[in-house]
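Visitor: Down below are the structures I want you to see.
Computed from the coordinates by the stated procedures, all read-outs in this text should not be read as laboratory data. From a predicted model like this one, the values you see are computed outputs, not experimental measurements.
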Structure P
Amino acid sequence: MDMTISARPPVLDQNALADDGHERVVIRQDTTTGMRFIVAVHSTVLGPALGGLRLKRYPGGLTEALADVMGLARTMTLKASAAGLALGGGKAVMIDDGAPDMRDARLAGAARVIDDLDGAYVTAEDIGTTTADMDLMSLHTPYVVGRSVERGGGGDPSPVTAETVFRATLCGLRAATGSDDLTGRRIGVIGLGKVGHALAARLAEGGAEVVACDLDAERAERFAAEHGGAVAPSAEAVLAMDLDVIAPCAAGGMIDDALARSLSCRVLAGAANNPLTSRDVAATLARRGILYVPDFLANCGGLIHVAREWYGEDGPVEGELLDRAEDSLERAIATAAAEDSTPVAVAERQALERVAAGRT
């Protein structure tokens, strides 16, 4: 089954993030392999829509997956624009039903769906997918990045994502406290996947007292053994602590307005996409003296890395793009302070202005 969807998705409490004029949404179900796959192309104004393929369990099935992918696709437009890339925003999700024996066949099927979009969407790894998966998909479509170095790609983008989140954390601390010295700072990291672990390690090496948690208890214990951090039993436990920084590095939608009213920290900056349930939550945090670092600027390193792979040697230099993203974040924080706004509102406005200029 293949269809183009133009109707509104189920309501997301993301200030209508999912209802924002997506150019194209394709749903494909395959009865032979059991694949259930969605591609959302939010914008191709600045270039092809580049965004990862997320393999994830969705208890609500296609309805929940559709809402997720549309919100994420819009965030990718913001991320690409804010990072100064000649790329648009898109995302793909595949519903994980726990059938690993069909994984390769489903990924091959997903690659063929992407190939049918004829370059409007370029995929990459994301939660639940790997560099090896991108290698496999590249056998069926050229519209894949994040391939292994052996296959001519740039390899795992996670370390570069962790780099921009680390820089964003320091930037947030400078703005909120006047100093980015990590010595003695108490930082809670929620989620120790590839990006979360790398970030937590950098913070610990910088002198921070890191307390971390992960659904996989072995990951948390391994981090504690390697880097001397403390282990929290759950995300809820971390969110209840008195901390300098909270770094959400797992699933999105973790911080709602009620939780924002109870957090005790100075900065909220992490690798998760859409960690707030709505933009209004950032205003609630600001009223309480908590600086929310825009997620699409904090975690843009991975996109910058795979963009380099897409455009090749003639593309922009990665290091320069990382510096530009950091400058954009600093300007957004300063502008927000001057306007009595929030950095995420300013950064989003500036990103959409760039898209609007590209449209004309």
Structure Q
Amino acid sequence: MTRIDRVMKAMEEQGITQMLVSDPVSVFYMTGIHVEPGERFYGMLLKENGDHVLFVNHLFMIPKEVSFRKVWYSDTDPVMDYVKEYVDASRILGVDKDLKARFLLPLMEGRKTEDFVNASLAVDLTRGIKDKEEQEKMRTASRINDQAMEKLRELVKEGTTEKEIADQLLGIYQELGAEDFSFSPIVSFGANAADPHHMPDDTVLRSGDVVLFDVGCIREGYCSDMTRTFCYGQATDKNREIYDLVHRANEAAIAKIKPGIMLCELDRTARDVIAKAGYGENFNHRLGHFIGLSEHEFGDVSSANKRTAEPGMIFSIEPGIYLPGETGVRIEDLVLVTEDGAEVLNHYPKTLQIIEEK
């Protein structure tokens, strides 16, 4: 079954016979065609009868061998009028959550708003179950991330700054065969590690600091994401304590992953380890997020998500403890749900490493 077939099946389950997909990443997922439309409209109309239509500006480069119908337009053309011509006005039109108001509103003119429905789940849930090809690409991206983490560790030395290390990462990724970052790298020294989304600055590394790397790359369109926390020179008793708790929380959640378990149960498992030690309020984010063609895809591992794990899902497990003004620790792995358990895609060690001063 092709990816479009899987999306169509999901649409059928929602009772939707036509859907306009405007997210370029989702169009790529279904077609293999990569377009960055910018402010211009780009979308694919999926139809129950299989007569799918791709709406493309003449500026976009589209392979000639595309098998479905293409409707071309220029910057001065009323493109949404073209879309209307192919939409069955007698039926509900599903749209995705990425369709901008300036494109949706012209479609709604002259129609009742109840003729439209947010059908994003048809694509989102389908993308959430990775096929074998996607799984292998995710393994490859994570292997590169493992190798990059080792090279980052080697850059750690007293007197360097967060930004100096972060600025070298893209070159490292490209040397290892990746194309780009999957997100802006997080490099945090000392108290900066208490900010889960700290951006690298001119903070200088000192003996006794924690060193937190949260990094990811893109390989053949697929993203990796991993966090490791080190200590430089020495580890304080506090850093050892919270590192051990975060490590245990990470391992406890991973050990429970199997088809059928609720994702909120995974979050609770990790959170309980940390909360029972008195640091519950210092774990201030969800346990994980889904990942694939985008670094953050639909779906998460949180206390609010009662969906159950299914084979093919890939998501992060990333508990953390953050002590403002003092220190922070996070350990993150990507995990693939298998038929009978889980496969951790990251293999870089998780035991506490103390980097010798140099």
Structure R
Amino acid sequence: MNNTFKIIVIAGAFVSFILGAGTATGQEILQFFVSFGYFGIAAIIIAAILHMWFGAYAMDVGIRLKVDDSKDVFIYFCGKYLGIFLYWFAQLFILVVFVVMISGAGATVSEHFGSGIVTGRAIMAILVLITVLLRLDTIVKILGIAGPIIIIFAVIVGAGNYDSSGFSQAGEIIKELSLLKATDYWWQSGFVYSSFVLLVALPFLVNLGKNELNRKNVIIGGALGGLIMLIGVFAIYIGILSNIEQLHTKDIPTLFLANQLSPVLASIFSIILLIAIYTTAVGMLWTVSIQFSKGNILKYRIIAVSLTILGFIGGLLPFAKIIDLVYPIVGYIGLLLMVGMLYRQFINKGKIESASSNLFKLNKTLSK
């Protein structure tokens, strides 16, 4: 495949991985950006810059470090003790996000199709498990193709609901509403939104980067993925803000927006939402399974099956409340990782060398 197509696939895989239930449903966007009214635009710009930066930088480090364990990358950025803490915290949060994806699938199926949430959770869990058992090459191709499709529909649904009158009145309307806010200040939202995404995405980005041979591809692909992601976020933001009075209590704001345009589009978009949830859930489950299996295929399968069962059970938790409670806390902790990355790139680059290569050198020295 040529470089242009590789870049698109890499960008698409990045977008698919992070554009899951919280973002595609509009719930994250409502809490992180819409709740601050017009200042949400500035917060989105901050998030866009950070997404483009860490998408490119994380994959670039991944292609150069080429580690089997992403723990080495956390240690490279934040030192031994903080790095190990953030690594384990990231694994835990990835599992939480996987649960959120399954919960989001149940909420989407229940809200649009009228069936029970258990049905949606069960179907999603089974599809995700089957895909993860197919391993990385298939996963990257699926994610790379799905990402652009999800973004296109997000832009149609969001921008298609832009209303100049509703948008201009939204600032006053928001003051009267009790909206859930992810952070206290708009500028914090831009940083916290990006940092919680970074904490979850770093292991995936590193694994994605190390399988590519061309550094230029991963750098451009990572930056492009971050930009595309936030274009979709902005489109959904203006759609929600234009209709904030009608949808501020909805679990799935984007589904309401799609229905405003056309019931047929709402049905199509509900499927797109499930694809968005599916792609992110696949990335989450694969990332944790591959980290803990250490190349052992049997262990990989056992972990994947066990975590899928856990996600199915945990999916009973309320969707919007999980996002409101967990995501901001994780975002603040993720800022530590972001600071470490900024330090490594601009102040002290250090030496990109994996823990495994250090161990090899030590063994070689002892054998002499």
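Visitor: Just checking, which of P, Q, R has the largest value of mean projected area of the Cα convex hull in nm²?
Guide: Working: P: 17.2; Q: 19.6; R: 18.5.
Largest value of mean projected area of the Cα convex hull in nm²: Q.
Visitor: By the measure mean projected area of the Cα convex hull in nm², for residues 79-270 alone, tell me the structure among P, Q, R with the highest figure. Kindly include the intermediate steps, with their values, before the conclusion.
Guide: On the way: P: 12.7; Q: 15.7; R: 13.4.
Top value of mean projected area of the Cα convex hull in nm², for residues 79-270 alone, among P, Q, R, belongs to structure Q.
Visitor: Now for a separate question. Could you tell me which structure in P, Q, R was used to calculate helix-only ellipticity at 222 nm (-39500 (n - 2.57) for each DSSP H run of 4 or more, over all residues; to 500) as -13500?
Guide: On the way: P: -13500; Q: -9500; R: -27500.
Checking each candidate, the match is P.
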